[in-house]
Structure 1
Amino acid sequence: MYSCGPTVYRYAHIGNLRTYLMADWLRRTLEGIGYSVLHVKNITDVGHMRQEQLERGEDKVIAAALAEGKTPQQIAEFYTEAFLRDEARLNILPAHHFPKATEHVPDMLDLVKKLVDAGYAYERHGNVYFDVSRFPDYGRLSGQAAPGLEEGVRVEPDPLKRDQRDFTLWKAAEPGRLLRWPSPWGEGFPGWHIECSAMAIRYLGPRLDIHTGGVDNIFPHHEDEIAQSEAAYGGPFVRCWVHGQHLLVDGVKMAKSTGNVYTLDDLTRRGFEPLAFRYLCATVHYRTRMNFTWDSLRAAQKALVRLRLHAQQGDEAADSLPEEAVQWRERFWNALCDDLCLPRALAAAWGVARSALPAPVKRALLLEFDRVLGLDLARPPEVPALPGEIEELRERRHVLRTQKRWPEADALRERIVEAGYEVRDTQRGTVVLPRPPWLAAPGTISRSSDVPSLLSEAPALEFTVSLLARDNAPEVGRCLQALLRWLPASAEVLVVDNGSSDDTGPWLDAEAEREPRLRVFHADHFLGTAAARNVTIRQAQGRIFVWLDTSVEVTGDVFSRLAEVLARPEVGMVGRWGLRTADLHSFDEVEESGEVDALEGYLLALRREVLAQIAPLDEKFRFYRHLDLDLSLSVRDRGYLLLCDAALPVARHAHGEWERTAPEERDRLSKRNFYRFLSKWGGRHDLLVGTR
């Protein structure tokens, strides 16, 4: 069995680790039913993360080394060790071989030469390309027909290629490149795809039983592995491909720029144990997209602790298994043998735990299942010494329970919980443990729906001002100080501390203690811009909702002016900076007063009844840009006017989030949001001012 391993220029994120868990469960299952498995997992320490980066001569390991002032070898060694530690913490069985790409360049060169000699590859100026036209079956794994692949090429055309569908086997080294090797075609470095084929064949031969990876590897990586391996050796390269689906975070793909890429260390820093993530992954079939949330991880951690408690019961050995136990065992293994259905296998484990089977039988079955599940079910819970007063409450409660004085026992339970402890009643008695750090901190939220919606209720105040904060205490401080100077008595300021990692959260709490009109919501991670705004929308008590960016400074009585403009029933929303467009593709900023097609999200306001018609915001807008366009068109779609008011007394400063985001990232995220906007509103030219 061969598994595509990590490219070691950074820590593996939890999406990567889910794929390696899938391979681990597959191996454990095969070994559990009697197969002998030889497992190879490569380490890509040359650094090609994607083929298009290779085409441009980019190398992630070299880039990371330059950024950190280290050699590529030092970077690769550091992150290789980190990866192996992560696998060990997740109880992933170590592969029998971890071949490194840099140590197998001769094998790669031999394979490239073989392809050139057989006429499947050609050389151009030191680069060697695989000739896709020579391999008629190209595309069969991904289901893409070879003639149609050219449109899917993701890079600038390479003039050296005969056909843009051809892929690189060997790349000529540019001047000054650190990682380079001699070859018959000059100094260069191997392509990403040839690495895996060469190392797989080196350790397992040209016919593999199983090859695993993520769905993003199917095309082009695994498609290219098939082409070059079968062209070189003939016959099928792999008998069975197994691909794990993507892991999403809060419903969207992980991206460093949006703050939702998590490593195993991010989980442990919040008090979770790594095996809670393993448990969570077992609850979702590997062919299904998995949506990671902190709430789901808490539930997994809680379930894991409870399952371990069940496995602790019954020290004595089970003499024999009754028929019911045999049936549970069959369900467990049948689930695993049915396309590795871990959710059903886990359900069988819980069926045993909740059954009326004798405790020794339960324990024996659960520990047998754990040889595949890998959850350390035999690990006893850590029970630290309790303070005297808590131990006394526990003992008194135990006596009350034995006397079946349930109301009094429940009252003592509440006292123990209020003191910061958890109470778990087992067959062996009551276990009292300190409240674990992975439980949600009081007052934190994980999603917008964690707060109740007040939007359908009558307004209790005249104004609600919505602010978002994230690692920007100075900017928030400037905005808030100016805002409070002009804030009416009948108003509130709602601030979402959107996953800050600096002192922004404590600073806001201190401000809220001094200012009764200020309410702070702490998110336990970055929710995304739209989701965080939805928190304030759901909690708003004002008749007028004011959306304010922290880059804006209020310089006068903005509230009287907003109320005056919004007194006109035909006006749905008003703001200081507007936009006009003729085609919904390009927008021009408008600063003079008048009707506009959209309002910019630096400052805008709308009445409560209008907000209720268009809420909630689309939470796929995690980055802030163009969310205001979506909001504006939603208001226009309800038949209201949008007004730009140059008389609003505000000043605009540099936008902190824009400045902190790398140029290429903000360009990518902006484009993504704009395409999202266009897919929804691109055909609605009837909403524009110029069409009336």
Structure 2
Amino acid sequence: MVLLHTGKTADDTQVLSAAAPPKRRPPSGNRAVLALTACFVAGLALYWVPLRWVRLDAMNGYGLISVLPVATLIGAAVLVLTFFGTLALNRQRPLLLGVQLVALVVALHGLAPALEELARPPTAWQHLGFVEYITRTGEPHVTLDARYSWPAFFALIGFITRAAGIENIEPLMHWAPVGLELLYLAGYYLILRAMWANWRAKWTAAWLLVTTNWVGQDYFAPQGFAYALYLLLLGLLLNWFLPDPRRRPGGFRRGRLPRWPVRPLTLGERPVGRPGAGERTAVFAIALGLVLVTVAAHQLTPFLMLFAVTALVLAGRCTLRGLPILIGVIAAAWVSYMTRAYWEGQKDSLFSGIGNLLATLRESVSGRIAESGTELAKVQQTRILIAVAVVLLALAGLYRRRRWRFDDRVAMALLATPFLAIALQNYGGEITLRVYFFILPGACLLIAYLFFPTAFTVARPIRAVSAAAVCGLLIAASFLFVRFGNENFERIRPGEVQAFHAMLRHAPSGRINVVWQTGRKGPMGAFPQAPWGLTAQERWDYTELQAPPKPEDISAIVAALKKQPGSFFLTTRSNEAYNRYSFGQSPDYGARLVKALASSPELKPILRHRDADVFALRTPPAGSPPPVPKPVPFDIGTTTWTRVGLLSTLLLVLLLSVREIARIHGRLPKYGQNPVLRGFGYATWPLLALSIFVIFERFHTLGS
């Protein structure tokens, strides 16, 4: 500060300085925050209040979007704009942004649960049957369904509900999408915490994870649970096992070509704190526990975990260099020993999809469109376009971030590694959906970098926020269009649940044979669109019939009912809608079918409901229903080398864990040091080779 000479003394100057009015503080933005909060509340009211008058039965082939009020759509747009308006503020408002993000989760993923009486989709009720059976009998029925070979999710839910004294878990099923999405955000928070990016990019990535996840795997299922564990594992690795940053020195590249100056790249991640060895050992134990639970809960997720962790290690973004081998050994051992009832005798079908990329893509993409009606086909096509757009935007974000000289290896690994799953198996024609599901953590981060590529905060990013808001409006609109496009046949109506209980009442013992119609026989119609298997799963059989061109022709139905005592014919409004929108049946096909069944002298109604109808023969066939087969005791199967393989696998897991703990504590011996620990390292490779040999020997011997 320079004082100019004005003829006044120093004391006069001090008095003038003291009497000078204080400088104005910059505006705090409170008015903008209040305005955004008011708009946010108004958006919530616009979104939720008109839903009271929605009539779900008026849906057409486009699903739930066809009956949503215009005010609800406007409210959704307001929620989107207020979120990005909050991002435009000069400083971060974490409380307001967090409330907006949670409200968006409830608004988008809680839309169907808020409108429908019961949990959706039909598969969730089958999973309820798994929980019921394991809770009732205390063990999985491994020969009844392949998913019993991965029982961790069902056993965990059964244990928690029984310990808490909860008898009806339908509310848990009902709101599972909202709860799982919030769990995804918790795991994703740990991933974002380790990224070297400004706060706007991180909030945008979290927002995108909510709005781009239209896949519908967040219902009551092992996949959604395993996905939450997948994100949590990655978050733990990036927060506790990210290497110390080592700046790449600038200078000149070496080689035969002329040398030129190279600007160093900035790491796209940064370590969070300085955890000690003891803390990291505890986190490693937690991470290993997450791997074990995931391996026992789901078929696909452990291998995607393996791909992602391997990529992080190879990219130099994880110090647990032995963890990929550990995950691979545990996953392979579980498949070999614990799921023998699933793959025994069907080795060809288990491994037929490996390397068959074109057939897998054709079945999971073009096959779904070809087997859909006009309106449903448009929904399927839009889903494909969204998936392609997400990948392209992510690549554009990666390019822009690279222009700013950032090395985002973690985001690239999370984006690229899920595509390896396409080469494994078609996963029932759903593998492309699962791949899209698993690329979202990396893709959302890179799309956020497209708008906010820097690590520092820009004071007034109006252009970037405006572009992100426009993109956000398009993404939210597409979410509402495609997320509930199948709602005609994925919603569960109360009468459909009553239909299965009615059949159980009329057949108190023995097997129950459910006869039903599909528009086209094949793998897409193995079970009816209904809450099948919701209880007493071991008692149900299903007979699939090709629907005739004329619904009045019920001869095939009567013939199927006569084949086995304890048979019922079931038709539900969901199954009729599926046949209509997927296979082109006429809108009145179901009503004409029920009318023909009701007028038949050979049939009697067991249940007549606006949601479902059940019929049985007036004169059932002679005899009693077939007895319920007893479950086969669990057995891992025996071969010449099985016991040796079990022992070698256990020792290998123990040795690998000890080596990683030694690595965490910095005690991994170098050449000539600590011969005991070095002996552990030398023993790892023979044990690994022996374990792999026994796994292949078991597949060859038992799978033939």
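Taken together, the values in this text are just the output of simple stated rules run on the coordinates, not laboratory data. In this text the structure is predicted, and so the values were computed from the model without any measurement. Cβ atoms are built from the backbone, for glycine too; each structure is taken alone.
Identify the structure, out of 1, 2, from whose coordinates FRET efficiency 1/(1 + (r/R0)^6) of positions 38 and 406 (r between Cβ atoms, R0 = 35 Å, to 0.05) was calculated to give 0.05.
The value was obtained from structure 1.
Have a look at 1, 2 and say which one yields 1.1 for distance in nm of label points 7 Å out along Cα→Cβ at positions 118 and 614, as calculated.
Computed on structure 2.
Cα extents along the principal axes in Å was computed and gave 83, 79, 45; which structure, 1, 2, did it come from?
1
A value of 17 was derived for relative contact order in percent (Cα under 8 Å, 6 or more apart); which structure in 1, 2 was it taken from?
Only structure 2 yields this read-out.
Kindly point out which one of 1, 2 the value 82, 77, 40 was derived from, the read-out being Cα extents along the principal axes in Å, for residues 182-485 alone.
Answer for the origin of the read-out: 1.
Kindly point out which one of 1, 2 the value -18000 was derived from, the read-out being helix-only ellipticity at 222 nm (-39500 (n - 2.57) for each DSSP H run of 4 or more, over all residues; to 500).
Going through each structure in turn, the value belongs to 2.
When mean count of other Cβ atoms within 10 Å over residues 326-333 is compared over structures 1, 2, which one is greatest?
Comparing 1, 2, the top value of mean count of other Cβ atoms within 10 Å over residues 326-333 belongs to 2.
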